[in-house]
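There are structures below to look over.
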Structure 1
Amino acid sequence: MDVRPLRTFLTVATTGSVTKAAALLDLVQPAVSRQIKLLEEELGKPLFIRSRWGVELTDAGQTLLGYARRALDQLDLAREALSGDHERLSGTVTIGLPPSTNERLAPPLSLKVRAEHPDIVLRFVSGYSGYLEQWLGAGELDIALVQHAMRPLAVGVRPLLEEDLWVVGPPGAKLDPRRPLTPAAFLALPLVLPSAMHVIRARVEELAAQQQSSLRIVAEADAMTVQKSLAEAGLGYTMLPSSIVQAELQAGRLTAAPLAGAGLKRLIGVATSATRPGTPATRYVLTRLVACMETLVQQGQWHGARWLATTNDASTAH
């Protein structure tokens, strides 16, 4: 049973590059291109649009993507069932993470999984919660962390932690974590906020509605690195998780303060795909991801976060 063309197709689709796929598969580029061409000839349709920037899936490629993932997942399950070795876990587990958690979670989780089950390959996908939920529902992810700052977490998502959102400004603003800013004072500031699709933007707009105030938006930026850079340059103020700005606060590049009263917070929860098979590898990685997050919170390495989950809650997310 030769499933190499399907695995090659998935790798190219995930990386968007024949060159990157070849490196990951330990193949030469012509071999990767040949496998894709054979698959296209067998199916009678082009699977990728090629350009100097890489490759993108055609409509036929998008259709094949879901079927290929499910087929390979089922094959992995069959091999595991027939092997009789249930202690040695293997396979690829795809994890969706919000951009604000990538650097904090990907390294320790990867090291832990690599040390305990080296045959498991982690594939990290970054995106905002709305996209992650869509990809999870479409069966393109095994596990996803999702965040909501305004409405309750969606059905099937288990809450893990609650995190403070702070007002962030330039050094000259002299914001102080010990002196919370009133909502009225915050809303009167020139603001650098993410676009409407972002949950923090939704939370700030809800606050403005409650205060019967308008927003003075001077720039929009979805990337938190850009928001911090614009705030540091003095263009305006932004709203970010307090854990994201600790390094800049210590270096004196930014100042920050919470909002007075109940303040603003975001919830982060975890869910697994209802359409992809729940393999032992997926369940193991889910457990390790949650444990990693809990350790960071309990050890004070996730500033401003409070742990909400119990072991049973987190491990039964579905």
Structure 2
Amino acid sequence: MDWLNYHHLLYFWTVAKEGGVSKAAEVLHLAQPTLSSQIKKLEKSIGQDLFERSGRSLTLTETGQLVFRYADEIFGLGRELADVLHNRTDEDKSRFHVGVQGALPKLAVYELLRPALESDDEQFQVVCFEGKLNELLGELAMHRLDVVLADRPLAPETHIRAFNHLLGKCGVTVYGSAKLARKYKKNFPESLNDAPMLLPTQNTSLRRLLEQWFDDNGIHPIIAHEFEDSAVLKVFGQEGHGLLVTPTAIEDDVCRQYSLKIVGHLPEIVERFYAISIEKRLKHPAVIKISNSARDNLFGTTNKHLK
């Protein structure tokens, strides 16, 4: 393919983003037959199908996924250019692309990134993406991200050349509304037996650590609710629907922002935070600032909670 029709590429990208031809046609103000015809022309020029029908919906083929990733970057750069030309971004700031594992507490993410925001010698504009770790690592491998923040290291069997940088570790804190905290603070941690708990979903490091600790100590809490989003979990905790657990490093922020009370500490459960980069030795100035501040400040003050 010597020449790419970017109008056709835009139509394909919009259909993939909107999840179907009808929604994309509304966004693009085109008739559905016209849109379908233009995408067929793109497929013909490429020589491969981009979509395959699954029931009544369209899904991307393997080639379609590849083309979508490139199209997403192409039109993302186009938006950046438009923003710069219309003075909607600060040209003095360097863009810092960060991938954040969805399971990470949002307050911890902010505390980790804050040194990059408050840098005196170089200003950064943070572009933050949230997702599953494997997806983010794929973006890192394609140099679309400068770093990935995660609660677990890159697995040895992962076929991506990247390196783990431990930012810090800390124990965990159990919280509850004022009413629940008064009830379960007595005789802690045995009081957690039959206590209503708000837990992260099974695909998280913290959930696995908690379940192991419960088993080791013969404690059987009642799982009131489970959440993939840590911020939603805290809101339910704020409203008194159960006890919750977060890293001790952010306990002051959690108490202040969600009006929660500390029930107790579990220093045996150790949460770890990693910066994953394609560099064996950190070189990006923003990542270096994050790493240094995490060790010296965020986690340096919470090691007293570890045994």
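What follows is calculated from the coordinates using simple rules that are stated; it is not laboratory data. Not measured: the values here are computed from a predicted model. Cβ atoms are built from the backbone, for glycine too; each structure is taken alone.
What to note about this one:
- Structure responsible for 1.6, with distance in nm of label points 7 Å out along Cα→Cβ at positions 28 and 60 calculated and labels 1, 2 on offer: 2
- Cα Rg over 2.2 N^0.38 Å, for residues 44-99 alone from the coordinates reads 1.57; which among 1, 2: 1
- When percent of Cα pairs over 29 Å apart is calculated for each of structures 1, 2, structure 2 gives the greatest result.
- Label whose coordinates, when distance in nm of label points 7 Å out along Cα→Cβ at positions 4 and 36 is calculated, return 2.6 (choices 1, 2): 2
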